[in-house]
Each structure stands twice: as structure tokens, then as C-alpha cells.
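*Asks:* In C-alpha cells below, several structures.
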Structure I
């Protein structure tokens, strides 16, 4: 019913730990017939390949492992996994991110009960190298249902920036995304989430928090505009013919992810962030025109809160 898709690169210890934890969870809860695992090793230069093969050959859990002959990048590696998935539902998982106990059981129960369910969004906890954990996505509820609509996209699509643990219905996910190759981007998970929460029911369950490693070196990095131009490509894919809706979603994304604007770092940081976003190519004019008002509103709100 569900395939867990894990793109990995040079994380032999993390992928080893992750796969063993998943195997334990699947075995203890007797989910062997419901959960499979697909791993794509993006031409790692460490012992990631041997770690994956050793675990694969030592378990009865359905694990399919692919080893790329060259590093094809994060976005293409994620697409590769999705192309090879066959189950109705899929879940991407970072090689150094870990599912909470009971989350897979929760998902399977909801899928059997909710027939129009297309997306489940979990909570998050930051996991530091010293073992410390800091909860994020602090809400005043444990679980909340949403019907598919533009309003739901505006409220929740920003949560797709972190791929790990998000359950998605696989059907048609790649069709529209592939129509314009120039809009493909490393934040493609925002599009996947947006598409499903627009056309089906969604559960946001911050009670179950994915452990997201924050100290590991990434195979990509932020630019000075915090990659918002990459993010906005997803709304162009979702609404290619509705200029107002996609620009509204641009502004709502920045409002929801205020950290990208440098507001919390002080006036200087916010001005630097504002300038780089304003001068970044491929950001639509209306978004740039609305940007000063968003900055002023958020900065005044910050001052009042203090």
C-alpha cells in the first residue's frame, strides 16, 4: 500500500540506522504486507552502497535498492524514485531523518478509514548531533482535517518544504510537474503537497514529529534569497493560468516561513534579504510589488510583540 522512498548520498551511517529502525518498526507491527522501501544511492563515494546491500540481504522486508552511476542531483534522484514507485501511496524520507514510533500504524489506519485522503503532514523535531531535540510546528491541536481547496493550499503548502514523513497519493503526481522542464526545482515536494491538498482531503498531525537532522552537511545550499525563486516555481506549475492565485501563494509562503525574510535576525538582515529577493530573477512582478508591504507588516508586528 505504501512505499517509503529514500534518496541518499554519502550517509552510510545514517542510512544504516534509518533502514534498521524502519525494519524494526515494520516487523514489530507486522506491516510487511503493507510497507515497502525504495532507496536510490546517488553515486555515493563512501560505503553507502555496501551498507544498503548488507541490510537488504539480511531481511525479509521488501527493500529495492538502486545505485546511480553518477550523481544526478537531489531533484532527479527524487523523481527517479517516484518513477519506480508502484503503490497507491508514497512517502519520501531523508536518509538522516527518522520516523516516530507508531506513525506508520497511524497512517495505515487512516488510509483504511478515509477514502478520499490524499495527504498526511506530520510534525517536526530538530535533531542535533549531540542528541538534543527541539520541537517545531507547535500547534494548539494534535490532529486536524482539511478538505481539498485553494484555501488549504494557502494554509498548508509551505509544510512541503520538508519532505520527510509526508504521505502522498502517487496518482498523477508527475504529470503536470513534467510539462514545463524549466520549472522543475529542488523544492518539488511543495508542488507534490500542493497538488494533493488541492484535490483531496488532508490530515495535519503535528503530534507525530519526524526527527530531522540539522547538523549534517547537505548536498545543496541556500542562495542569498533563501531559494524562494525555486519555491515559487511550484505555484506556477500548480496554477499556470491564474496569475493572482499563484502570487497570493507566493506571499502566503513567505508569511508562513518568516525566517526566509531575515526578520528575526534584525533590521539589517531583513533589508539584505529584502534586496536579494527583490532583485532575484524569475520572481513575478506582483509578488515583488507586495513584498515591501509584507516586510513592513511583519517588522511592525515583531516590534509590537516585543
Structure II
């Protein structure tokens, strides 16, 4: 939705769609047997959210991603609209359907309230197995953890307890965690998602990378306790302005549609924000302890 429309949303709707505590964890998290990433020592991973509306801007960005020869694709949430299977086919599949075999999704606030009618059946049909609410897998020496910002995520929640156990199994920091709504954001429309603090506190200093969507722009935050947060909700569904004076913002762009390209290797990851036309806006390297 546009910033103009956002001002007219009722408080109740913001609590329901924004805080992510309205629905229970169903099914619980763990391993998704449908996720079969290749065994690689170097993997090209693309990630973006907030672009599945069936529109041309998202389609142009997907063509760029495909030209980048992805080994894996992370969809960072939000389908406009994704309230049922027909809408998923019309709005998600028309844009990202060609990447479905290599996709590991996380849900956004737009589709999760009706996930039993849209998100769950779409991914069950696409992958053959119903998706768990959150899950983890390994790729190129990294542990990849897909979390769910739209279900209960308090400190004592089942999801955060599972996350802590998952992190304790790994003694290093070569972990990439991703979910939809960012804990820290320079976006003017949504801004900081303070309710995500329990999830952030669990991964802080234990995961080298955190990826989020929700804000329709691109952001790179300065590392916090060794964890770098990258936000990319510039998938093609409008753009949201940024507060460039936001403390902690190292890079921000609200003028382009673009996706995040990562190259994962044991012990390191390189990243770049790339526009639909192929222009590299920002890039860097993140090391991790194996």
C-alpha cells in the first residue's frame, strides 16, 4: 500500500497485519523435506520480497535474477494479494513461478492471515509437501534459517525456543536468517519493527547475515554485534521513501526496483544490491566464523 493509504489504516488492522501475533504456529517448524539445495562449496543466492503482484516491474526483475544463474532463491514475503490459491497463481506464479523449484519462501503480512487458503496450498502443490511455519537447511557451508514474523515470536514462543536450539547446534556464525518484517529499518512507512526484538536478540552475534523485506526499498545496516542486516522489499510493488539520517543506515535506495545477490562460500559471503537493469548499487563482503 502507498504511504498515503497507510495513514488511513485503523489501529486494529496494524496490530493484526503488523505485529504478527494473530495466528498460531501451524505447523511447527523444523526441516522442510521439500527443500533440496545442491551440495556446493559456492552458491549464488538471490533474495527479494514485496514484488508478487503479477506486474511488469516484478517480471523485469525476475528476468535479471534468472540471468544471474541462481542456485537458490529466497522470497522475503508479501503477495498482493495472496488470500487464496487463485490469487497466488495469478499474482505470485506469474512473476516468480519460473523459480519455484529453487525457492525457499518466508511469508509476509499480506498472505499469512489467510495462509491456509493461499500460502500453504500453493507451496504444498509446488513442492509436494506442506511448508512448515519456519525451517532450516544448509547450503555452501552456511546454515539458512527461514523464520516467520507473522506468528507468535515472543521470547518464550515455540519458534524462538526452536531458533535458539538451532543456533546452539552451530558453534560458528556462518548462519543466514531471514524473515519478512525487519527489526531495524530506515523506512518511513513502517520503520523499526520493535516486536521482532526477541527474534533479533536470538540471532544477534550468532548469525552473520539477516535478510528482510516489508519496506519497499533497499537498505544495508551497519553490523550490530557482528550481524549485518540487509533489507530488500524492492521487488516491484511500489517504492517506499527512506530516512537517510536513520542511525545505523550504511546504504539505502528507494529509487529502483532491485534484488539482492549473494555468493556464499564456507567462511564468507559477498552481496550486492542489483537493479532490474543490472546496475550494482551497493556491495560488500561478510565474513563468518566456521
Structure III
């Protein structure tokens, strides 16, 4: 691996450029004095010693406290394990602190997502939050990327239904393979990832071929639009299944079974629907109270 690529990986982990260069040198040439390191990498001695001490503080280097201080890099496996533990500890502390200041509020806005990584992470978090029902319309690449999270949601008892475009084995989930799969996948300039969870939040995304960039992606926690999309997607998924079964000559009993599954995934008790009804019911109650107050004060209701 080229040295520049090696040091870049370290920079990605939070080292600065000089620290990364010093660490990589110590892996190759340890033990070494600070003076020798500075000469070898062609950097000022003062800066090099500062970088070495930073590595020692980070647990990335060891120092021999003899007459001539010599340094050795900590083995990569040990360093990365420590960094991973440190990250998880910091993550837990940050999450606890952020939860204290986070304030949930009604938000019907539609937000754009700019990167494929952001799209996939949002989809994963949606599936992790799912309590009642999750509906997904997925091209093959994104279906593979989300397979663990889909399976985990189904294992928790979430009613999961997936419209797929090639055979997809997902235990506990209803998977409907679109009859026109080869033609549709070949026709589209990328992969789509459409999902709605609990009728309360939805994600619509078209990723570039290979799933590395975004053509278009939006997410919203808007209650009304999310529930409307929930109704549309569940109908589309089970229409595709019924269409396939009819084409295969399935008996009436099989069609009734599909209809029963449709009702389960329609989930009229989904959190999003309950929130939607409660939200606007409260609004009507408040308006009625205002009218009654004005009447009691002798005013005219608006």
C-alpha cells in the first residue's frame, strides 16, 4: 500500500498529517529516536517531537525512558481496538447529552438528503425505530445493503413488507417480487429506495448506479403525507402480489390469504395514524374551547 494511502487512513481516524506520517515511520523503523524520525521524514525536529508526544498521549506509541529516548509504534490491531472502544465511550456520552437537549416537535417539512451514505443511514434508523409496520420498495443493491436491518425489524415483530425486483429471502418479512423485474431494473438510471415506517415517516430516494451518489432523495416526518404514502405503498405491494397470483392461476383461498396479509400491513392502528388523528382532534377541541370562551365573555365566535 502506498505511504500516502496509509497516512490518509490514519487521518480519517483523527490523526493529523504529521502524526500519521510519524506513526507509519515507527511501524517500519522502530525503535527510533525523535531526531532520527525527524531526519527520516524531513520535518522540523520541534514539530516532529510534538507529534510523537501526541502519539504517546493517544496510546499510539510507546517510549523507552532510557538515556536516549526511543519510540515504538503500538501494533495496529491494539491501536484500532483502543480507538474503537474510545469512540463508543464518547458516542454514549454524546448521545446521553444530546438527548437531554433534544426537543421533539411537530415538523411537516420535507428535507433533501445529499449523499448515498446519508440515505442508507436514514433508512437504517427508520427500520430501527419501527414499532408496528415497515413498507419498502427496493431495487436489488439497496435491498442487500438493508438486509440486516430489515431482518432485525421483522424479528422484533414488526409487520414488514418488501416489494423487490429479484428473489429475496427475508425471514419473517413478506416479500413480493415484481413480475416485470428485469425490464424495470434495466430501464431505470440507478436504484430506488422508497420506504415508510409506522405511517409516520417516509423516505423516497433514487441513487445513482452502484449506489454511490444521489440523483434525488427526500425524507419527511410529516404525519399526513407519510400516512397517505403508507396507504399507497401497501396497496401497490399487495396489488403486485395479487396480480402475480392471478397470473399463476392461484385459487380463491390463496387470494383471500393475501388479502388478510394486506389488512395486517395496512395497520390502521399504526403510530402514524394514531398521531395524525390525535393531533387534528386536539386542534378541533381547542377551537371549540375558544368559541365557548368567547361566548361566555359575550363576544362573537369567529
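Nothing in this text is a laboratory measurement; each read-out follows from the coordinates by a stated rule. On a predicted model such as this, the values are computed, not experimentally measured, just so you know. Cβ atoms are built from the backbone, for glycine too; each structure is taken alone.
*Asks:* Work out which structure the value 24.0 belongs to, where mean count of other Cβ atoms within 10 Å over residues 140-147 was derived from one of I, II, III.
*Replies:* It traces back to II.
*Asks:* If you don't mind, another one. Computing relative contact order in percent (Cα under 8 Å, 6 or more apart) for each of I, II, III, which one ends up highest?
*Replies:* When relative contact order in percent (Cα under 8 Å, 6 or more apart) is calculated for I, II, III, structure II comes out on top.
*Asks:* On to the next question. Upon calculation of mean count of other Cβ atoms within 10 Å over residues 92-99 from the atomic coordinates, which of the structures I, II, III produces 9.6?
*Replies:* The value was obtained from structure III.
*Asks:* Next question. Which structure, out of I, II, III, was helix-only ellipticity at 222 nm (-39500 (n - 2.57) for each DSSP H run of 4 or more, over all residues; to 500) derived from, given a value of -5000?
*Replies:* Only structure II yields this read-out.
*Asks:* Comparing mean count of other Cβ atoms within 10 Å over residues 68-75 across I, II, III, which is largest?
*Replies:* Result for mean count of other Cβ atoms within 10 Å over residues 68-75 over I, II, III: largest is II.
*Asks:* Could you tell me which structure in I, II, III was used to calculate P(r) over Cα pairs in 10 Å bins from 0, in percent, for residues 204-243 alone as 32, 44, 22, 2?
*Replies:* The read-out was computed on structure II.
*Asks:* Using log10 I(q)/I(0) by the Debye sum over Cα atoms at q = 0.07, 0.14, 0.16 Å⁻¹ as the calculated read-out, with -0.28, -1.13, -1.44 as its value, let me know the right label among I, II, III.
*Replies:* Going through each structure in turn, the value belongs to I.
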